[in-house]
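A.B. asks: Structures for review follow.
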Structure 1
Amino acid sequence: MDNILHEKFQRRTLILGGIQGGLFLGLVGNLYRLQVLENKHYKNLSDKNRIHNFLILPDRGLIVDHKNIILAQSKNTYIGYFDRSEVPDIPNLIENLKQYITLNEQDEKWIYKQLKTKTKIEPIIVKEQLSYEEVSKLEYFLSDLTGVHTDNVRSREYINPHPFAHVVGFVSSVAQHEKKQNNTLLMAPGFRTGKTGVEKFYNETLVGLPGAKKVEVNAYRKVVRTLEHEKSTPGNKLVLNIDSQLQTKIYELLMKNNSGACAVMDVHTGALRAFVSAPGFDANLFVNKISHQDWHDLSHNIHRPLINKLISGLYAPGSIFKMIVALSALEKGIITPDNKVHCPGHYDVNAHKFHCWTWKNGGHGYVDLVEAIASSCDVYFYKLANKLKIDDIASMARRFGLGAITGLEIEHEKSGLIPTAAWKKKKYGKRWSMGETINVTIGQGAVLCTPMQLLRMMAGLVNGGKLVTPRLVACTEAQSSIINVQPQHLEIIKQGMYNVLNHTSGTAFNSRTKNKNFEIGGKTSTTQVVRITEEQRQKGLTKNSRWDLREHAFFAGYGPTTDAKFATIVFIEHGEFGSKTAAPVGRDALMLAQELLG
């Protein structure tokens, strides 16, 4: 009996020993697999948990005026974001975050919008421009907020933004279609790219090169040491030809009329000394996500602050275009400077009566070309339609850059329209009529120009016949081409423009400088927005009380008249009278340019 029990005990001991031995061998095998065979795999997992890599965003380059006055710079700001791959329950995370930072309804909508539009590897921005208190709370409780990170980034700041809104432009978040460029910078939280103005055109110049940082963190996700650190390289500084003092003063002048535009340019080099579209806006609103209310206020403003009126606004040039018509007639030999034309206040073609702006006073009487330019006699130019072809006028207009973009370093420039007989045939399937030529001779009808085109034209009239390319940035090379026109004909046009301001018959005589050392010349223009009926004309209803139905006012000028240095274009939206609203602004702009830069 004892032997039997002893054998059973030995058998069980052997079985248990075998099991224990098997377990021991299995444990040793697992340890060998973990420590030797799969060492690299688990080391990588460990490193991923304790080592973090960060991209260091570069400082965007400064934008300054020609005197080195800062217009756009970078400043420190904090952002909060999370990696969705590390967050199992995003709605719960958002609720938890509300304990530490302020998140409104718009912030939450923005987070969920990013979740729909961004790729899975892109960080989701929770909030930008975190307060110091919010950053402190997040940093302290990071161990409770899996996947959440904070970062100190450089944000764009615009100085004196309203006057410079359309020249400097603004930066904003990278759009999804822009991220297709395969650039890691474009996916970095807090990175901004140029959207408008020189911020966009010279974006590559301003961006700079990113740096990188590798850090080790502890179990509480606190940085314990920096393993690698490669500094970022700031973007290049952009120096504009703009004079900030001139720019700001012109903006103030324009805002007295609610809406308009003005530019001042060196007639020989094309350097733009002022480039203003009013009203402007606060470009800082766009750096981070703009609020619904701010966007609504800007996009529904009747004065259209988001439109760059200098290059994107298309308008009938009105009487400023008469210089092109006059040059075309002179070059064709159709008129001489001494030819006089009688203006009774209207010009009759068949059953239609084309009125001169002085029709109520019986017209201008007999005028020659210089007098017709100075007093802006419409009838003088109406009668040229009998001898000039529309294609001849169009050819001269194109020589002075009308109907084409100017080549300015800003996007969204429109080319305008200089009509021809072929254009009408192609667009409407009809022949061109003399009545249409009559309208074109005074800058109405189908003719459409941007204010910048008219500025370029004015420079070409007074600089000896060179078509210059306008330049916003100082380092760009001056470019020009010779305009094929007789110098003596340009002198005749200049005499007419001199008389506009310096002869008692001139339409802008009241806007003369009264300074013999700095006299200016130019041309006023008043262009119809809506057609005036004959009944309204007879009743004297040549203007409308509603602001948006009033006529536009223009002034194109230059100075000094002895040796032109600056040209200007002034546009007052619905300003009614070029001589009363636009010309005084042009005079002040030219005089200030001479004072500051002459």
Structure 2
Amino acid sequence: MPDNIINEEIRLNGVGASPGICIGKAYLVDKEGVEVVEKYFIDRQNLDGEIKRFKAAVKNAVNELRSIIENVPEEVRRHTGILETHVALLKDKMLFDKTIEIIKNEGVNAEWALKKVVDDIKVMFQNISDSYLKERSDDITHVSDRIMKFLIGSEDVNIGKIDKRVILVAKDLSPADASQIQLDKVMGFITDRGGKASHTSIIARTLEVPAVLGVGNATKRINNDDTIIIDGSTGVVIIHPSDQTLSEFIKLKREHEEHKAYLSRGSHLKAETLDGLSLHVMGNIELPEEVVSVLDHGGDGIGLYRTEFQYLTRSDFPSEDELFDKYKDVVEVMAPRPVTIRTLDINGDKAISSSNGSDEVNPALGLRAIRYCLKRPDIFRTQLRAILRAAAFGNVRILIPMISSIDEIRDTKKLLNEAADSLEKEGKIYNKNIEFGIMIEVPSAVIMADVMAQETDFFSIGTNDLIQYTLAIDRGNREVAHLYHPFHPAILRMIKHVTDVGKEKGIKVFMCGEMAGDPFNIPILLGLGIDELSMNPQSIPAVKNMIRSLKVEDTRHFIKEALKQTTTMDVIKLVEASFGELFRQ
């Protein structure tokens, strides 16, 4: 076959998980896990030996993770909490005890029993509507792959011992794998599996290593030592780039690095418009370890602390003290900056296996978030007590998700008061005087905003769900995903209604959805009157820079025209025509 055919440029697309461009030679690592697991039956007299074999594999997996944790590079030491979670998963009843139970009851080999348990857990996670939380099933996959490796006796590639500058290409990389990356050797990485919200992505962004995940077939299309380009912002992977493509991306890489350095220099400056309006720009976090990233990128506080991870991938509910310790760590580090703790926002019966919830046809519209919490006040009260206790150590705001009626607000406040009263009686240190806010993410909350404002201290608009529920679009459905856009005229009018109510009633209106983290959206959001923005920590410098480039008076004039537009494309064109020069700087 002629060389020019062999080396023809190929482009693949995945999920841009960590921004940046890198150009280099591919290095394939065997991280495929076990694709095919055979099932065979164990004689009754040998079942104890099979269980011992499984326990030994788990013990070896725990010891291996402990060794990785002890030796992680300084750059990712803040994220050892993710790896500690994997250690806990190895011992959790949902994985450990259930596998042993299947070995005993069905008389099958450990590999098959483990696979069956993991498959069941994955189905459970598929019933969680939140795409962010859905990716937590990756943690189960990574943990089970580690056990399976010891069960079948396969060798593993030590990423920490790579001795040349390369771009890693793998079927999958666990957080433990990613944490072993040596920055002087690994320029970036590509995986077939994974998504932007995975813990591997979080570590990649912490290391500031370009990464593209979820490519699907990268390991089949890329060979060792192929020249490749990855763009972690767009999710593009280029194999055998032409000379022209190489030249273009070398230029883009230089421009990206120069722009990143420019933004970094201004990341700790105030987000103040040219005509003197200051905004708080906050960070969204899921794990306590991410607090450092918020501070490093110039965040003014935590605008959204997702608390779901402590409830997922386990067979029981976290204790009050477990929750309190995690919340307190975040609150103390951020003090006196605000920390907005969002209460449990999952379809709880699906996330906690011990709840044994019945299947729901449409979990996104089912028993989730505040609906689940009010149905299970025992679980909710535990979290509320932990939040009130943590509030004694800093500046805490409480945020209630998925509110659709005034009754839910009142019922929640009643439980919050009861939690405070019980802490008072027990003589525990707590702080009841915290701001109480609700998520505006369903149309009924927008319509009833004037009534709800009388019962709350602030609103936080969750654009991801608000857009999905308003436009009746499933973002995960490729047939309709293109219809999902924050500039849909109906969405802009809804946000304007909420900010108008906020001004009339004297309460602040925040935004914590993905819409808040894109500099392109900032002229719209300033014009609409949003008081505070919260986003992925890595987006903070660019958003603050955009705010400092604008006059709020200009955006208020502009929004009058934007609200007259009748299509999404009309709004986009108007933004580009009015502020295009700023975006190109």
Structure 3
Amino acid sequence: MFQQNIFMNTTRKSQTNFSKWETLIVKVLVIVIACLWIYSPVFNGDWLWDDDYLITANPVVQSPDGFASFWVEPKTADYFPLTMSLLWLMWKWFGMDSTGYHVASVLLHALGACLVWALLKTIGLRGAWLAGLIFAVHPIAVESVAWVSELKNTFSLPFFLLAGCFFVRFEDTGRRIFYWGALVFFLAAMLAKSSAVMFPVVMLLYIWWRRDRIVWRDLWNAAPFFLVSMILGLVTLYFQHSRAIGNEPIPIGGLDSRFAIAGMAIFFYLSKILWPVLLLPIYPQWNANPPELIQFLSWSVLAGVLGVFWIRRKTWGRHALMGAGFYLITLLPVLGFVAMSYMRVGWVADHFLYIPMIGVVALGVGVGFRASDLAGKKWRLVFGAFAAFVVGVLAFWSHRYAGIWENEDKLWNYTLKHNWECWQAHNRIGAREFNRGNVDVALDHFREATRLRPDLAETQNNLGSAVLAKKDTKAAIKQFQEALRLSPDIVAIQSNLARALLLDNQPAAAAEFYADLCRRYPDNPTFLCNLGVTLYQSGKKTEAITIFRRALEMDPNLIDARENLRAAMEEVENPPVNK
């Protein structure tokens, strides 16, 4: 009998363990399959928005020696060397086929959702798997997952969450191996994308939530994390302001305007997490320069809510402060107190919520389970059905919204349908229609973009190109001159202005621009060829022939240089006879 009991207990334990593994695998598969279904519309999607700048037209990503330059001599707008290294490897594997990039981003998102589940389970949240599933299917994540350029979001998040898991284990066990693991994963998250910058503050929030106090030893342990955060955070600011923004004006206003925008953004983002309908790639920009008094009301509401949480911190308020604190802390860097390049098109964006929404989702699930307990056993089935309904609706909305991100035509037409004042959408559609030869349609969109942002060289230059295509050289020259006034150092604008002057029979004026371009870019055969054309039209045929030959020496396959050289030599050798 004794042996039989041992056998039976062992069998039950084995069955229980097997059942746990089965349950674990099923739960993981549910998350992965849900992600694959939701994002199936983008698997064969086009490259979008600034994917060209980051990948398809990025010579460093496509260079055999590009890997090292991302770390020691980056030429990108941001210093995210780990993400750029991944893209460099993916270019080797997939090249111009966007499918591989999309699948990788979806799988990284699924991994992130599983790690949300793991982290929340580690800290003891009931319904941790449900929270991970809701994160996986939430429409707010679509922008981060469906847009290849935001692979830096889906790549950084797993490192951020692993750092959290290891830090919680360190707090539980005191073993330094988990501490150093947390630091390594946090460093990786920052090198993938600096959106993880507030992790050290989240660490201290977790310590307070767990122990109701923070001691000097906690601050000492957090110091290396703050050091990493400070260094790479400052690097991000430097890259943003010296490269991504440059001299371009960001119309965010003064400190009062920034406070107003930040306060409104907090509740705008919260509304999109709780009710994710009418999501947009680019949202309308609120006019807060100067701000109105009512635009500061959100700060009073926030202070009141947090005050109630603080008063009730000995009971449920502590958990509310943990969830709300995580949301607010991780959202702080993108609220607009510091200008970012994205703010040229909007104050808010869904991809800024990729990490912060975890706090709201976890808090919501926790509240749901607590409400289920208070309602009693007979209501648990109702709560379970409601949770399944919520997950299903979110998944359906995400699947439908992911289809908008299939190509740029869908993306920007959808944007303009709900935000006609979006200059970037007009600009992008105008460029696509212009490349298709639909100059009149492009002209209308470029005019709208210029009306909305006359202070941008980009809009003025694009309008000039469309006007030039309509053979109105005088108007085109005016547009290019305005664009050049706004951004004197952009090569494309100088080249376009020189070409317009040439077409307007002003070869001497065009020659000045091309000569300057040739001095700045002596290895560019196209600029040399165009300089030769201006000299030829100015009657300096011998000099033009010399220039055409130099251009052909640089690029023997440059057809324009070869044809121009042939025509110039024929005229020199057989000059026309004046009768």
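A.B. asks: For which of 1, 2, 3 does mean count of other Cβ atoms within 10 Å over residues 102-109, calculated from the coordinates, equal 17.0?
C.D. replies: Label of the originating structure: 2.
A.B. asks: If you rank structures 1, 2, 3 by distance in nm of label points 7 Å out along Cα→Cβ at positions 270 and 566, which sits at the top with the largest value? It would help to have the intermediate numbers written out before the result.
C.D. replies: Working: 1: 2.1; 2: 4.4; 3: 7.2.
Across 1, 2, 3, distance in nm of label points 7 Å out along Cα→Cβ at positions 270 and 566 peaks for 3.
A.B. asks: A further question follows. Out of 1, 2, 3, which structure matches -10500 when helix-only ellipticity at 222 nm (-39500 (n - 2.57) for each DSSP H run of 4 or more, over all residues; to 500) is calculated? All intermediate terms of the calculation are to be shown ahead of the outcome.
C.D. replies: Values: 1: -10500; 2: -14500; 3: -23000.
Corresponding structure: 1.
A.B. asks: Determine which structure produced the value 73, 23, 21 for semi-axes √(5λ) of the Cα gyration tensor in Å, calculated from the coordinates; the candidates are 1, 2, 3.
C.D. replies: Details: 1: 73, 23, 21; 2: 39, 34, 21; 3: 55, 26, 23.
This figure was derived from 1.
Read-outs throughout are calculated quantities, based only on the coordinates presented, and are distinct from any laboratory measurement. As the structure is a computational prediction, the values presented were derived from the model and not from experiment. Cβ atoms are built from the backbone, for glycine too; each structure is taken alone.
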